[in-house]
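Peer 1: Next come the structures, one after another.
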Structure 1
Amino acid sequence: MHVYLLKSKIHRAAVTSSSLNYEGSMTIAGDLMEKVGLIPYEKILCSNLANGNRFETYVIAGERGSGAIVLNGATAHLGKVGDLITIMGYAAMEPEEAREWRPKVIVLGPGNQIINERGI
């Protein structure tokens with residue numbers, strides 16, 4: 001049996017752009033992805049703190065250091081530039097491993113700069 005635990009979390013990320021005509025996904029600055037252990041094409045769950053929308057998509061890497069958080073494709077309808085979102089990745093684990101697990105979490109501030117981190 002597996003349990004699903006939070007693996008990666010980017011909290012209070014400000015949406016920097018959207019691209020309705022893109023095929024889909026969410027672009028996240030590569031350095032932020034790396035910090036929490038997200039990999040390209042990984043499935044994520046997002047929640048928009050401004051409007052309550054929750055959605056699943058996958059990650060593509062943006063330019064490192066850019067602070068990019070871009071809603072692509074249909075997700076562009078679920079938020080707007082400046083909205084604060086939480087981005088979460090999960091992992092399946094055996095219960096024994098899960099008991100000791102600690103997720104990698106970053107909290108972002110102005111310019112999507114890291115202001116707090118846990119489990120890193």
Structure 2
Amino acid sequence: MLHILPETAGDIIVLQATDKLTSEDYQTTFVPLLEEKVLAHNKVRCLIYLDPDFKGWEVGAMWEDAKLGANHGNDFIRLAIVGGSDWLDWAVKIGGAFITGEAAHFTESQFLQALHWIDEA
């Protein structure tokens with residue numbers, strides 16, 4: 001499930017992922033918000049917080065994530081993924097290859113640092 005956090009403003013998108021992400025999360029929350037922000041600002045700064053209850057992606061959500069990268073890879077200035085799992089380091093490196101902006105992984109305790117980082121560029 002995706003939640004839009006109150007830090008979302010201007011060209012900044014801040015989302016919290018909990019439990020399992022579904023294709024509906026992408027279709028009803030992430031993609032419409034991204035397209036709205038891109039229309040208004042041309043490019044976005046995005047932070048996705050994978051909270052401690054995050055359990056991954058359903059198969060349909062993985063497909064939606066791939067489509068999002070293909071359709072919106074040029075729309076990111078910076079993308080920060082915040083979460084404690086070690087596998088996120090390599091996942092962000094792989095995912096970063098599909099966007100023209102910068103991508104970085106931050107640990108859960110670095111949420112504020114990640115928020116400042118996306119806003120620096």
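Derivation of every value follows stated rules applied to the coordinates shown; laboratory data play no part. What you see is a predicted model; the values in this text were computed from it and never measured. Cβ atoms are built from the backbone, for glycine too; each structure is taken alone.
Peer 1: If we compute volume of the Cα convex hull per residue in Å³, for residues 46-101 alone for structures 1, 2, which one ends up with the highest value?
Peer 2: 1
Peer 1: Also, I was wondering about something else. Using helix-only ellipticity at 222 nm (-39500 (n - 2.57) for each DSSP H run of 4 or more, over all residues; to 500) as the calculated read-out, with -11500 as its value, let me know the right label among 1, 2. List each step's numbers first, then the result.
Peer 2: Working: 1: -2500; 2: -11500.
Working through the options, I get structure 2.
Peer 1: Moving on. Please state which of the structures 1, 2 yields 1.3 when distance in nm of label points 7 Å out along Cα→Cβ at positions 54 and 110 is computed from it.
Peer 2: Values: 1: 3.3; 2: 1.3.
Derived from the structure labelled 2.
Peer 1: Work out the source of 3.0 here, i.e. which of 1, 2 gives that when distance in nm of label points 7 Å out along Cα→Cβ at positions 38 and 94 is computed.
Peer 2: Values: 1: 3.0; 2: 2.3.
Label of the source structure: 1.
Peer 1: I would also like to ask the following. For which of the structures 1, 2 does the calculation of relative contact order in percent (Cα under 8 Å, 6 or more apart) return 24? If you can, show how the numbers build up before the last one.
Peer 2: Values: 1: 42; 2: 24.
Label of the source structure: 2.
Peer 1: With Cα Rg over 2.2 N^0.38 Å computed per structure, which member of 1, 2 shows the largest figure?
Peer 2: Working: 1: 1.03; 2: 0.95.
If we compare Cα Rg over 2.2 N^0.38 Å over 1, 2, the biggest value is for 1.
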